[in-house]
Structure 1
Amino acid sequence: MTFNFSYRNPYDNIELNLYTCGHEACKSLHSYGPAIRSGHLIHIVLSGKGTYKINNTVYTLSARDAFLIYPNELIYYEADKDDPWEYIWVGLVGTKVCDYLNKTSISKSNPIFTLRDDSLLVNSINSIIDSTKIDTNKNLKILSTLYNFLFELLNEFPNTANNNKNTQQTYLEEALLYIQLNFQDNISIIDIATHLSIDRSYLHRIFKKNLNISPQEYILNLRLEKAAELLSTTSLTIGDISRSVGYNDTMLFSKTFKKHNGCTPSLYRKFNEIVKY
């Protein structure tokens, strides 16, 4: 059985997309290379044996073994003469692919990995292959199966070397995103900590360590920056702007704005309004 899919529009989603996937039962000594690939490819051996060569190192692989091919690296792989392998593969492109793969224990120095007995990665790649065969909303289906594959990959092969650092960075990124999406509302530090399922004091330490300000200061700065932008680029009333950045009390907003910017919102608008031609 052979199925080989090459995606014609790999940059529909710039962060992550599929450019190839497939399933092949190889003939004796069937080989690829020496050659380079333009994206990241993962092959999983379903049965049989074969060899993978990179940087003068040769790996002998069999069922449940897998290998990751990095872009622009000279590689060669070949099916065994007597027991040729059958494998499936998926190729990924996009600006976030490296970030996702760096969160796994798989690396250039360790490109070989073995699936657990209860691994869902084969099913995940089969779902990707199936998604390429539909006609309606194909792009969305492909993208959803790719994210599911990466989820299973990170779940099965997590990078534990910098676990604490990665955890703190993840909490910080999620906190900043939550604030960006909710700063217009009356959110509190407890709301953010609850959303992340962490203690508020731990959240405070993460902000101070990474941004050198407290979460409260970050929210305040974001609200006032957004207010200044609205004052200089829109004709919204002071009250409308106040409510748009999380202040239901316009007087409190004006007092806070003046304290941090040295003038009232009205004066700020007067001296900073962008002339519209």
Structure 2
Amino acid sequence: MESAAAPNLLVEHSAGVVRVTLNRPQRRNALSEELLTELGGALSAIATDTTARVVVLGAAGPVFCSGHDLSEMSGRSEEEYRRLFDRCSQVMQQLRQIPQPVIARVQGLATAAGCQLVAACDLAVASSEAKFATPGVKIGLFCTTPMVPLVRNITPKLAMEMLLTGQPLNAERALQAGLINRIAAPEDLDAVVAELTGAIVASSPLTVRLGKEAFYRQMHLDEPTAYADAVEVMTRNAVAHDAQEGIAAFLQKRPAVWKGE
């Protein structure tokens, strides 16, 4: 296992799995500017790391993420606020843009930009004790940027309820709404995450990368255009080494040997 540490972030590499851990438990893992910068840098490095196959985004302590650090949110200029929200939005988009799937490991409360983090990840596994909320309206600051990935995960009516009331969803309702993929007992959280990481690492990295790119691209296309794009992607995928190897391995009843090409 290889590991690296920044003041507010831990990054560990093991067998194709990169674990990125928010490490400000004393501040409920609030997204300070420094932490956002470190997280963005870590994601940029992971994106170009061919040994990284899947990312698990977790957090230290009882809270997953409480959103922006409110101690940095008072009395700033318009330009400073714009820079902060822009930086946060860029990091959220990086989660979708990097070639590796990103799984949120949610052990506790995820609020405001913390809920946004969960919604921006490709997959999410939550403890049965986790809760999700966008409570900015309660302090006079509507969760407008967290709204962007939230409404792309759950129904507009439920998203609006969360945004207007600030009331949290428990894990069960978050699962029903489509915000998370699975619920686990707290003691089983890592085992359930490992089921997903194991399945992803077992597949061709080329195929996973092509699929993730195509998934998000087609979401913004009309149906005929989406099909046209999908045909091109599948054609490129089919002639690649890994697809030919996978087909041959299936027919020959043997394990596939992926080259990532």
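Summary of computed values
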item: Mean count of other Cβ atoms within 10 Å over residues 203-210 - highest-scoring structure of 1, 2; result: 2
item: With mean count of other Cβ atoms within 10 Å over residues 115-122 derived as 26.5, matching label from 1, 2; result: 2
item: Entry that produces 33, 21, 18 once semi-axes √(5λ) of the Cα gyration tensor in Å is calculated, selected from 1, 2; result: 2
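FYI, it's all coordinate maths here, none of it is from the lab. Bear in mind that the values here come from a model prediction, so they are computed numbers and not experimental data. Cβ atoms are built from the backbone, for glycine too; each structure is taken alone.
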